[in-house]
Structure P
Amino acid sequence: MSTRITVPVLYATTEGHTRRIAEQIASTLRQQGLDSEARDLGAVLPSIDWLNVHGVVLGASIYAGRHQKVAEAFAKTEARHLAVRPSAFFSVSLSAGSRKPAEVEAARALARGFVKAAGWEPRRVECFAGKLAYSHYGFFKRQVMRFIAWREGAPTDARRDYEFTDWAAVRRFALDVAADVLADGRSAAVRPAV
């Protein structure tokens with residue numbers, strides 16, 4: 001029987017910012033006494049020992065109107081495991097930080113659509129604003145992103161990157177996840193195989 005309460009934070013990222021958010025969530029979970037680490041779904045992951053996972057967080061960023069395929073595949077494949085323990089999903093996009101309510105709602109709709117398509121009902125679904133990572137973009141993408149930024153009234157100086165993430169909101173999300181896991185009566189016991 002495991003005495004550690006394990007809550008992995010699994011993520012998919014394109015330019016690396018979702019990794020930073022996942023690492024912050026895992027750090028906050030550890031501060032709450034949980035065993036947590038951020039793990040990249042794009043890397044070769046060891047198989048997950050679901051018997052010793054007491055909660056899980058999944059995160060992905062939106063690129064060209066959808067979340068990464070590796071995150072979609074993971075959520076669909078593991079939906080039954082995600083469903084039997086406290087779980088949460090976070091989505092990262094520039095739209096989530098837009099000044100236009102329709103753009104923010106579009107980001108939320110994509111996040112809700114992600115979990116629905118997987119057949120998963122996490123306890124929490126959150127959208128975080130991402131980063132204009134001009135230094136990571138190729139020439140064509142940099143021009144497209146500058147145009148979108150200009151249209152949104154966001155910074156267009158491509159000589160630097162611009163971060164829009166509300167780190168206090170990320171911490172609140174992680175604290176809420178920790179509370180969900182700690183309140184779950186099954187957290188201290190090893191779960192039966194699903």
Structure Q
Amino acid sequence: MLDIDFQKSIDAFEKLGLQHFEAMFSQFKADALFEKLETGHISEADFYAAIKERTEQPLSNEDIDQAWNALILNFRTESIDLLEKLSVNYQLYLVSNTNSIHLKYFKALFTKETGKPLLDAYFIKAWYSNEIGLRKPGAAIFEFVLQQENLKAEETLFIDDTGTNIETAKALGFKTHHLLPTERIEFLGLQTL
């Protein structure tokens with residue numbers, strides 16, 4: 001539903017003088033700094049300070065925001081339309097690894113692109129890693145959501161685009177679908193569930 005290109009943030013940070021950004025953060029891993037940011041264990045101010053320490057360039061917080069948010073491209077209206085249809089008959093939940101900087105950015109982008117107030121409105125509950133202090137692929141975030149929402153893993157379909165997240169969900173008994181780069185959620189035949 002949200003198109004992301006990690007390479008855009010990698011390139012943007014490298015232009016700012018932060019070499020080897022991909023070793024610090026990618027779709028598949030996060031170093032200690034980014035892990036803390038995405039679990040809400042570090043403030044934005046401390047994050048900015050840490051990034052500034054890792055580069056020899058004089059950077060503003062806005063420079064860092066632009067590079068960090070570069071990976072967020074756009075929302076797919078077809079996916080949003082599907083969520084609207086599915087939410088009539090199914091309990092939908094969102095479990096997302098994110099951080100306060102991205103969250104502010106993509107909430108504003110969602111409203112700008114769709115004219116609708118919140119992506120969260122399509123879900124019974126949207127669980128963001130930075131707000132609950134847990135992050136995929138850790139089992140704890142899955143167990144937390146199951147407990148909070150009184151769900152059973154074996155009755156729950158978990159869709160994700162990262163293999164390690166799928167592996168954890170499978171191990172916990174979820175039904176899963178690994179969304180490949182060539183797939184879109186709106187083409188999975190979910191309307192016929």
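Since every read-out is calculated from the coordinates, none of them should be taken as a lab result. Computed from a predicted model, the values in this text were never measured in an experiment. Cβ atoms are built from the backbone, for glycine too; each structure is taken alone.
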Notebook entry, point to check: To which of P, Q does the computed value 15.4 (mean count of other Cβ atoms within 10 Å over residues 59-66) belong?
Noted result: Q
Next item on the list: For FRET efficiency 1/(1 + (r/R0)^6) of positions 11 and 131 (r between Cβ atoms, R0 = 25 Å, to 0.05), the calculated result is 0.30, so let me know which of P, Q that is.
Entry: Q
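If mean count of other Cβ atoms within 10 Å over residues 27-34 comes out at 14.4 when worked out from the coordinates, which of P, Q was used?
Q
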Note to self: Between P, Q, which one scores greatest on mean count of other Cβ atoms within 10 Å over residues 3-10?
What the structure shows: P
Check: Thinking only about mean count of other Cβ atoms within 10 Å over residues 123-130, which of P, Q has the largest value?
Finding: P
Check: Quick one: distance in nm of label points 7 Å out along Cα→Cβ at positions 115 and 163 came out at 4.2 when computed from one of P, Q, so which one is it?
Finding: Q
